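**Student:** Next up: some structures, all given as structure tokens.
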Structure P
Amino acid sequence: MNVYDVLQTIIPTAIFFAAPLIFTALGGVFSERSGVVNIGLEGLMVIGAFTGIVFNLTFADQFGSLTPWLALVAAIVVGALFSLLHAVASVTFRADQVVSGVAINFLALGLSLFLVKKMYGKGQTDQIQVGFDKIDVPVLSDIPVIGPLLFSNAYVTSYIAIILAFVSWYIIYKTPFGLRLRAVGEHPMAADTMGIHVAQMRYIAVMISGALGGLGGAVYATIISRDFSHATISGHGFMALAAMIFGKWHPIGAMGAALFFGLAQSLSIVGQTIPFLKNVPTVYLLIAPYVLTILALAGFIGRAEAPKAAGTPYVKGKR
């Protein structure tokens, strides 16, 4: 196996695993740019994964090949609505945002497992039968060298995730909405003085975070695991949170960090087929993504500055 063959094995798999992390990390960027810390990304992924799988199993016969797409839409809606719990607690009632986010994580997992037990009579759902197919991007997949690496044998959701990162960058940094979003996250009193409704902007940002977190969970469940259980989303929300911090609360940075963590995950899957990794014990490859997450945060969190008002409830008229 030469170097190109190794890259052809690793890179498509890395992009494949990175897509759910990109969606969820982007959701975290929107929330925290508005000043609301969202530790609940794990729970939002869980509720999205649950919704996506249950919708797929329930409506596959009615909607056929449209089912996976509609399952993602359902996960987006449910994720956005579920995130309202965090918004109400942290924005309206000014609760501790970290505690609220942790509560979201516990509630999502407990509620989804309870519903799975009630609906299917066991601790996990059945496997879905209708999912996404891998594609070759027309024209681009024919480019020598690069085409087979980046544009062949991949899922469309991976490309949507990458495009969405650039769209998010444009929204946050090039639009009036993005300017207001960043203003309420940096200096909410000044934003309020200029007529920006701080609570409204934070609600919108948290709901966007919920929608993207739900989408990330649904993408992971419908493409990678293809069912739902207590172990479907096992730390991926926290990995997305780490990607957001590693990427310095910037959409493109978060995408790059998510791709890095996706690469680490891909090595745990395809490592045994790569000559220089096949003698590495499997357990080391399996824990590599989590170890790299810790090392990345330990090395970069000191140099990454969060939005100044992140984690601080806004009280009108109070400095």
Structure Q
Amino acid sequence: MQVFDLHCDTIYECLANNTDFSDKNLHISIDKISNFDTYIQCFAICVPEEIRGKLATDMFIKSYYKLKEQCEKYNIILITNYNQIKYVVKNHLRGAIFTVENASVLAGNINNIKLFRDFGVKFVTLTWNGRNELGAGAMVSHSNGITPFGIEVIKEFEKNNIFIDVSHASDRLFNDIVMYSQKPIVATHSNSRSITNHRRNLTDSQFKTIVKKKGVVGINLYRDFLNNDPEKASKYDILKHVEHFLSLGGEDSISLGGDFDGCNLTKDIKNINDYEDIYQLFLKENYSESLVEKIFFKNALNFCENFDK
């Protein structure tokens, strides 16, 4: 089975707990991904709301070198361009893409985008759930959307082939991102708000906008985003979100964004190994194998052709 997952917080967990990819307590560890035929994972550094300025930038730098160290140690290709992705796919290898969850790591300095470019960052959320120098996140009441600095950052990101991740954006910030962005946008780990009414999920209009802009959306396995009653959430709820997104024209845009090591999973999902069971569940529910392959791998892969454009 081939897997391309757009979001996890495993590197943050490794830093916070002084551990590495061999730690079997992680949702994603080297033993758990060994059975995948081809595996590409986006590793996000999530910067907590209370960390700002130079501390946020330093955390970002430490995270990059931690990921680089782990890739070298466990024979994972640290991907910075589409040619490397093609190499990983052709040779059935493991690949890692460095991403950022909360652009507060810029510390309000546009010149720090050079670090993003140098480290091969491809996806960035402008905010986490709160406010920062760029705008307001999903859990902010009375959001004022994007700031002038945020507008400037979007333009510079896109000049450097860094794509805006609208997961964690408030509705108003989402609209502003669409207004000022020229390239495809992604939601690396967000579900359908029509199925589960949570601010972090996407409205139908937002999802259709991402589809129209040739972006991708990663299905999140966080139980609070899967079911309005999180205690009842199960892998069957994944089908509900996917089915709804398909009804909105999302066949070429639905991907995986499990949020492993960054969320409370459902009772019947323990770690990334359960993607095998979820894959089989789709087939059991009469999804064609070609469609399931799109969701699990090909849609994200096809999006990555944009990396070098």
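Just so it is clear, none of the values below were taken in a lab; they were calculated from the coordinates. Please read all numbers here as calculations on a predicted model, not as lab measurements. Cβ atoms are built from the backbone, for glycine too; each structure is taken alone.
**Student:** Output the label of whichever structure in P, Q has the greatest value of distance in nm of label points 7 Å out along Cα→Cβ at positions 71 and 295. Display every interim value, and only then the final one.
**Tutor:** On the way: P: 3.5; Q: 2.9.
Across P, Q, distance in nm of label points 7 Å out along Cα→Cβ at positions 71 and 295 peaks for P.
**Student:** Compare relative contact order in percent (Cα under 8 Å, 6 or more apart) across structures P, Q and report the one with the greatest value.
**Tutor:** P
**Student:** Where does the value -10000 come from, among P, Q, when helix-only ellipticity at 222 nm (-39500 (n - 2.57) for each DSSP H run of 4 or more, over all residues; to 500) is the thing being computed? Intermediate values should be presented prior to the final figure.
**Tutor:** On the way: P: -22500; Q: -10000.
That value comes from structure Q.
**Student:** Here's another thing I want to ask about it. Volume of the Cα convex hull per residue in Å³, for residues 135-238 alone was computed and gave 142; which structure, P, Q, did it come from?
**Tutor:** Details: P: 142; Q: 92.
Computing volume of the Cα convex hull per residue in Å³, for residues 135-238 alone on every structure in P, Q gives 142 only for P.
**Student:** Comparing distance in nm of label points 7 Å out along Cα→Cβ at positions 31 and 175 across structures P, Q, which is largest? Please list the in-between numbers first.
**Tutor:** On the way: P: 2.0; Q: 5.1.
Structure Q gives the largest value of distance in nm of label points 7 Å out along Cα→Cβ at positions 31 and 175 among P, Q.
**Student:** Supply the structure label, taken from P, Q, corresponding to Cα Rg over 2.2 N^0.38 Å with the calculated value 1.01. Could the numbers behind the result be given before it?
**Tutor:** Numbers: P: 1.01; Q: 0.91.
Derived from the structure labelled P.
**Student:** 33, 25, 17 is what came out when semi-axes √(5λ) of the Cα gyration tensor in Å, for residues 103-286 alone was calculated for one structure; which of P, Q is it?
**Tutor:** Details: P: 33, 25, 17; Q: 29, 16, 16.
This value belongs to structure P.
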